[in-house]
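The next part holds the structures, each set out as structure tokens.
No lab work stands behind these numbers, since they all come straight from the coordinates. Since we're looking at a predicted model, the values are computed, not measured. Cβ atoms are built from the backbone, for glycine too; each structure is taken alone.
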Structure I
């Protein structure tokens with residue numbers, strides 16, 4: 001009879017106490033992890049705020065527009081304005097096929113310029129282009145010098161590229 005009371009009464013109580021002790025230990029460990037997270041919260045928030053500011057700065061340097069056509073039109077307007085400012089006569093514009101580069105889209109514009117007599121105008125145009133508030137690059141440059149002995153008159157073409165937001169960011173938002 002004592003064995004029956006021990007087996008039916010005490011063994012389940014001992015097992016329940018062991019289980020409760022394990023749960024208490026697990027919950028203390030989890031509470032300690034959350035306490036550590038709360039202590040590091042300020043540093044994490046500062047890091048997040050820094051990342052947001054960097055993302056805003058990057059967004060300011062990208063071409064505006066939702067589509068590649070709008071981005072290319074904006075790039076073309078900037079190039080026209082700078083060409084007029086630096087007395088560079090443009091013969092033609094050609095928008096090249098956009099390319100996906102990670103989360104960005106590269107918009108390229110090929111321009112042909114008429115013969116010019118001043119290398120200073122061309123160099124100032126290139127300088128102004130690369131020091132815009134938007135991030136522009138000259139990916140190709142083809143210059144033709146008519147007289148190598150007197151390289152005053154030159155003509156050629158440039159491929160100017162800018163970055164804009166790509167599709168991958170939007171696709172991630174749609175999946176959620």
Structure II
């Protein structure tokens with residue numbers, strides 16, 4: 001299983017990432033559409049794991065971001081966004097409240113379409129409230145490398161509906177400095 005949340009690097013010696021990376025991390029719009037524009041390619045989703053679980057199994061940080069109690073039920077999904085040719089673009093952990101009749105649950109459990117695209121298809125008014133963004137460790141390469149990450153909640157009608165932690169492949173979303181080990 002891929003763990004997108006890694007140790008966050010808060011190193012003041014790191015240089016600023018390139019402008020395109022800063023724009024991606026600062027945007028409150030659809031990350032899927034921004035990545036597609038950046039890469040000039042359509043993205044597909046690969047769901048690695050999806051399960052319904054008690055919110056108590058989530059870190060407190062995620063519970064707080066979604067304003068759920070430990071007794072609530074959530075859907076937790078670990079996925080990847082990939083190019084049509086299979087190239088890995090991002091690794092994601094996505095969480096939403098579980099409700100059997102909510103369209104968001106339908107969107108979250110759809111393993112055919114990225115969330116941003118599905119929300120747009122449903123004409124859902126929403127925006128992203130950024131919790132954190134910066135540099136962490138891309139552990140999928142050896143040796144591991146610094147990469148950009150973005151943590152946010154997708155807001156709908158003023159309510160935090162979906163939590164997202166997205167880690168970006170540094171081959172596609174560059175950071176300009178190395179992490180000292």
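Given a computed value of 26, 19, 15 for semi-axes √(5λ) of the Cα gyration tensor in Å, which structure among I, II does it belong to?
The read-out was computed on structure II.
Out of I, II, which structure matches 1.00 when FRET efficiency 1/(1 + (r/R0)^6) of positions 122 and 146 (r between Cβ atoms, R0 = 41 Å, to 0.05) is calculated?
Value 1.00 for FRET efficiency 1/(1 + (r/R0)^6) of positions 122 and 146 (r between Cβ atoms, R0 = 41 Å, to 0.05) corresponds to I out of I, II.
For FRET efficiency 1/(1 + (r/R0)^6) of positions 34 and 98 (r between Cβ atoms, R0 = 30 Å, to 0.05), which of the structures I, II scores highest?
Greatest value across I, II: structure II.
When helix-only ellipticity at 222 nm (-39500 (n - 2.57) for each DSSP H run of 4 or more, over all residues; to 500) is computed for each of I, II, which one produces -5500?
II
Taking relative contact order in percent (Cα under 8 Å, 6 or more apart) from the coordinates of each of I, II, which one would give 27?
Traced to structure II.
To which of I, II does the computed value 56, 26, 16 (Cα extents along the principal axes in Å, for residues 42-105 alone) belong?
Derived from I, not from the others.
Taking distance in nm of label points 7 Å out along Cα→Cβ at positions 58 and 114 for each of I, II, which is largest?
I
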